[in-house]
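Some structures are shown below for you to check.
Read-outs throughout are calculated quantities, based only on the coordinates presented, and are distinct from any laboratory measurement. For clarity, every value in this text was computed on a predicted model and none was experimentally measured. Cβ atoms are built from the backbone, for glycine too; each structure is taken alone.
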Structure 1
Amino acid sequence: MEKIVIGFGELLWDMLPAGKQIGGAPGNFAFHAAQCGMNSCLMSAVGADNLGDELLHTADLRGLRYMISKTDKPTGTVDVRLDDNGIPQYEIHENVAWDFIPFTPEEERLVKRAEAFCFGTLAQRNDESRATLLHLLELMKPTALKIFDINLRQHFYDEEIIRESLSRCNVLKLNEDEIKIIGGILGDGETNVQRLCEQLLEDYALRVLILTCGAKGSYVMSDVEKSYLKTPQVNVVDTVGAGDAFTAAFCSAYMFGKSLQEAHRLAVEISAYVCTQHGAMPVLPDELKNSFK
């Protein structure tokens with residue numbers, strides 16, 4: 001049977017220079033997990049407006065499965081500007097539908113069966129979505145992966161959210177900028193990235209820690225093994241969604257029983273491909289999809 005994998009949080013329009021694209025880290029994660037062979041689902045909310053209807057229609061066209069509530073708040077949008085290296089800069093609008101994701105019986109039934117659940121900090125900026133998230137995490141079976149893809153954006157996080165999220169996850173994904181911020185927030189003065197990663201693994205009893213460092217490579221580590229891979233040189237169109245694809249690919253491969261090193265290799269290949277495409281949800285070539293079988 002296919003493993004149920006859930007992405008929880010923001011569903012929105014990325015307003016890119018080339019036009020709007022469906023986005024939000026949890027949706028990106030769920031979309032790519034499905035391409036990697038998982039039975040994935042996005043849990044979020046949209047507004048009862050034209051942008052919300054268009055988002056759901058676009059999700060349907062992409063084959064993205066979802067459990068979406070409609071609220072009286074507007075559908076979320078993010079203004080995205082790309083720098084000269086294709087790195088996105090975000091202006092994320094507040095008080096939107098995904099800030100008010102309600103807890104529903106349908107969510108409860110699905111999360112109790114799930115093998116993995118991915119969440120970040122952004123959907124915790126509002127009390128309602130955060131309460132729903134924490135309740136769902138409590139309902140998961142002990143063997144499930146609880147993936148904290150930290151995704152620090154603008155000012156939408158604080159020490160309490162980070163510490164509580166770390167205490168509730170068993171897989172942590174972060175990038176080179178975020179690891180420095182986390183080192184400062186945790187307040188112990190540790191600046192050596194490797195030692196900080198080892199400290200996080202031990203302090204929070206993590207199964208896996210994933211650290212991506214852009215063009216410099218990526219690390220995946222557990223308490224007993226460590227993998228480093230260089231980032232392939234590709235023609236970068238934009239990097240929107242590449243980190244989410246990395247997380248989805250690694251976790252999917254890991255749940256399929258691949259070794260940590262093999263799961264890491266597949267994650268690198270898929271995230272590199274996403275960088276060569278426009279938007280966060282490009283369709284993967286069949287040869288990449290078939291790598292998980």
Structure 2
Amino acid sequence: MVSADILKNTLARKAVIPTRLLQMGERELERLLASSKEINSTSTYRNSKYYQKYLKDYLTSTGKEDIDFTDITEEFGSSYKAFMKRNKNFSAQQINKCLCWLSKLVYLAVDYEILRASPLEDMEYEKKPAPRHRHISRAELKAILETPMLAPLQELGRRAFLFSTFTGLAYVDIMLLHPHHIGTTADGRRYIRINRKKTNVEAFIPLHPIAEQILDLYNTTDDTKSVFPLPSRDEMWFEIHELGVAIGRKENLSYHKSRHSFGTFLISEGTHREHCQDDGSLRYKDYPAVRGGY
């Protein structure tokens with residue numbers, strides 16, 4: 001059945017859908033920006049801006065401002081990959097992420113019926129190198145514990161990193177942590193009970209004594225304010241990097257390594273995987289079974 005409204009909406013929709021590569025990228029960036037505000041996480045949007053820029057750099061190097069989707073071929077993808085190797089000196093992981101952004105835009109064109117199929121379906125990605133450890137070692141944890149930072153913001157970053165290492169909470173969850181999320185068991189042991197921002201799954205975390213000591217340095221009474229006076233994650237990135245330099249770490253130290261370290265240390269101390277949720281926190285019903293695991 002065709003009605004005047006269906007015809008009107010179809011024609012209007014066709015008028016606003018981009019038919020060129022970079023135009024589609026800008027449209028997708030707008031969507032990601034709106035989504036980042038809803039979930040309070042800018043990492044996907046921020047990274048995608050870089051991928052869009054690299055794609056633009058490549059087209060500029062070929063003398064083009066943009067390209068029609070119908071002009072994209074498998075050779076275009078191979079040439080873009082060669083450009084990133086030669087001109088950007090990117091690693092295999094960086095190249096693959098850029099190719100994923102390109103493929104995403106092409107598949108959007110397929111979804112909007114601009115293309116019948118993706119011309120990049122058979123494009124080969126770079127082989128990934130052997131994975132690196134995504135957690136810190138016990139020696140590095142000891143070094144962080146023994147290396148207070150002089151600058152107040154760096155010291156706040158060090159304490160927040162340690163708190164995440166002993167609780168498994170992500171940076172955004174610590175930013176949203178308020179006094180009402182802190183409870184005490186019948187035997188006087190404190191815990192955190194909070195819904196993870198990313199998954200909305202409840203996490204129940206009995207507090208390690210070191211985490212309790214850090215908690216006592218900050219707000220645990222005024223529920224109109226968060227516990228830790230943290231800036232945005234982007235502002236804290238440099239401070240965490242400097243922390244890694246201060247302890248002599250060769251690889252870059254990222255905040256997310258604290259969460260991976262939490263799970264690694266739990267398992268190394270004998271806490272079984274079945275007691276942990278997918279995000280690394282402890283299941284509430286299994287608390288008595290793991291409370292001594294520290």
Structure 3
Amino acid sequence: MENYIVDNNIYTLAKNKNKDNVTNKQIQDIVFKIILEIDRVCRKHNIPYALSFGSALGLNNYGGFIPWDDDADISMEYSDYLRFVDVLTKEISEDFTFECYEVDNRASVLIPAMKVRYKHSFIKEKNDFTLPNRTKRGNGIFVDVSPLINVPNNEKELKKLIWKSKWSLIPFMALETLCHINLKGLKKKLKNFEKEVNEKYKDSGYVSQTVIIPFQEYPKKIVEHLSFPKEVIYPFKEYIFNGKKLYSFNNVEEFCRLRYGEKSLKIKDGDKYKAPFSQSESGGHLKIVEIYK
């Protein structure tokens with residue numbers, strides 16, 4: 001990956017309570033602080049992690065954030081994610097906090113599994129009604145952290161698994177997200193299901209984001225878009241992201257091609273690369289943002 005797209009535009013990603021614009025740079029500066037904190041903890045405790053999904057696409061095309069993105073995504077192998085939860089309870093710096101089901105059963109078990117937040121900020125998301133933060137651990141700007149789990153090699157079996165997951169999520173979506181009832185027993189059942197799937201397919205050649213995703217898209221070629229060959233994902237490698245050495249997938253460009261399609265990749269235009277799509281084709285998910293220091 002070289003000759004990244006250069007985009008120095010200022011994008012308005014949200015408003016503050018006074019209706020003033022909050023820009024991409026203001027939000028991304030805080031998101032980057034969170035990424036560096038996660039990187040610090042992971043390096044200290046030898047926990048492999050990867051900038052993933054939208055952050056991997058930003059790395060591939062821009063060498064950093066997608067200019068109009070308002071968060072970041074990090075993935076870990078399932079067992080490493082559990083280690084990370086344990087370490088973070090003892091290690092996280094005082095400017096940050098985090099929420100996940102493993103430390104507070106009021107947290108949602110839906111994607112993402114964890115949010116690591118910057119304490120000195122406040123956000124209100126567009127989906128705040130359906131997926132509110134009930135943990136009382138703050139509502140700061142965040143980075144998503146999710147486990148990668150083993151899934152079947154063949155498309156037929158993966159489709160069956162995803163349909164099973166979707167059906168099991170119907171009562172959760174109806175009661176937990178709409179009626180705001182904390183279904184502790186169902187959450188535990190869903191997390192056990194995730195663990196069982198990961199163990200059952202440990203010898204497969206594919207991994208996926210956790211299957212506990214209620215609105216997961218269901219394309220014709222589901223294996224290519226929702227699960228990925230392990231050789232594309234592992235081992236994680238160092239890249240330069242936003243001027244710092246950080247980790248992402250073994251083959252970031254191939255991951256982006258499989259996940260988002262060929263049209264998502266940067267386009268050569270003479271001596272430069274240009275963006276494959278504009279901000280108007282990708283909306284943010286934050287409504288109100290406050291940054292205190």
Structure from which 50 was derived, percent of Cα pairs over 25 Å apart, for residues 58-169 alone, options 1, 2, 3:
2
Have a look at 1, 2, 3 and say which one yields 1.2 for distance in nm of label points 7 Å out along Cα→Cβ at positions 74 and 154, as calculated.
1
